[in-house]
1. Quick check on the output: 23 is relative contact order in percent (Cα under 8 Å, 6 or more apart), derived from one of I, II. Which one produced it?
2. Match the computed value 1.6 of distance in nm of label points 7 Å out along Cα→Cβ at positions 76 and 124 to one of the structures I, II, and report its label.
3. A value of 17.8 was derived for mean count of other Cβ atoms within 10 Å over residues 12-19; which structure in I, II was it taken from?
4. When volume of the Cα convex hull per residue in Å³, for residues 60-115 alone is computed for each of I, II, which one produces 103?
5. Quick check: -9000 is what I get for helix-only ellipticity at 222 nm (-39500 (n - 2.57) for each DSSP H run of 4 or more, over all residues; to 500), calculated from one of I, II. Which structure matches?
6. Looking just at distance in nm of label points 7 Å out along Cα→Cβ at positions 36 and 68, which of the labels I, II belongs to the structure with the highest value?
7. Which of I, II yields 15.0, 46 for Rg and Dmax of the Cα atoms in Å, as computed?
Structure I
Amino acid sequence: MKFSPNDICPCGSFKKYKKCCKPFHDKITFPKAALELMKSRFSAFAVLNTDYIIFTTHENNSDYTSNLKSWNQEIMNFSKNTKFEKLEILDFIDGEVESFVTFRATLFQDNTDISFIEKSRFLKVEEKWLYVDGQFIDEGKK
């Protein structure tokens, strides 16, 4: 899907993309909180910005690799074949250097619902928030 700066941002803010996550994606500014990073990463997947996903992933993440070409291709394949329907923030624990965001991502691949709930962990490194890892949560508990 081709994405325009005037489209509504995929993160769920109801703002135009250019006034919401695009400045983060263009590295003009950086998220001030892990919650902003979480939303901007969801948007980056939706608008096929693989560089931003890589740029905001902590080196302790299991997907982290120095083989940027193959990692970039994996993210692109996932993003191109996924419809990013909706992001809902369920819980946010804001810390000075470690924060947690629990969210529901509503996603579809070939009309198959692959939605999930995840509690993501973020660390602040040199004044920048990075995604470290996440834990999938069953629908019944939060």
Structure II
Amino acid sequence: MIDIESSVDCQEIFRITEEEASAIEAGDIEMYLSLLSPEAVFMPQNVAEKTGDELRSWLRDFLKRASIKFHNFAHGETVIRDDFACHVYSCSWTAAPRSGGPGTLMFFKGMHVLRRQPDGAWKIARNIWNSDPKPEN
């Protein structure tokens, strides 16, 4: 495991995942897609995995329908091996329909698998997440 306080790669991975959250909040699909590797695979809870054009369409539709406000985004364990990294995270957000209506507070935990690209940039190659119950505290 890499020391998360001193690793330049780890700090870059944190930046990429924080940009992902910013793109979601902004509803900026182009920014979001720029963070993904060409072979990205998402494994959402309770639906089939999403890849390629289907993934990009699914994300585009989600950002058109939902307005997201993050309340927190916490980095967990991050392991870097050569050109691959696993980054554990937890977050909460309120999702509301862009067409209007009340929002729903949701809690998640997940893991990104990132791949270093030939130009040295890190990109999200896999995103796997599940909802969590509301914390008791």
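Laboratory data are not the source of any read-out in this text; all were calculated from the coordinates shown. Because the structure is predicted, anything quoted here is derived from the model rather than measured. Cβ atoms are built from the backbone, for glycine too; each structure is taken alone.
1. Working: I: 20; II: 23.
Matching structure: II.
2. Derived from II, not from the others.
3. It must be structure II, since only it matches.
4. It was calculated from structure I.
5. The structure behind it is II.
6. Looking at the calculated values, the largest one is I.
7. II
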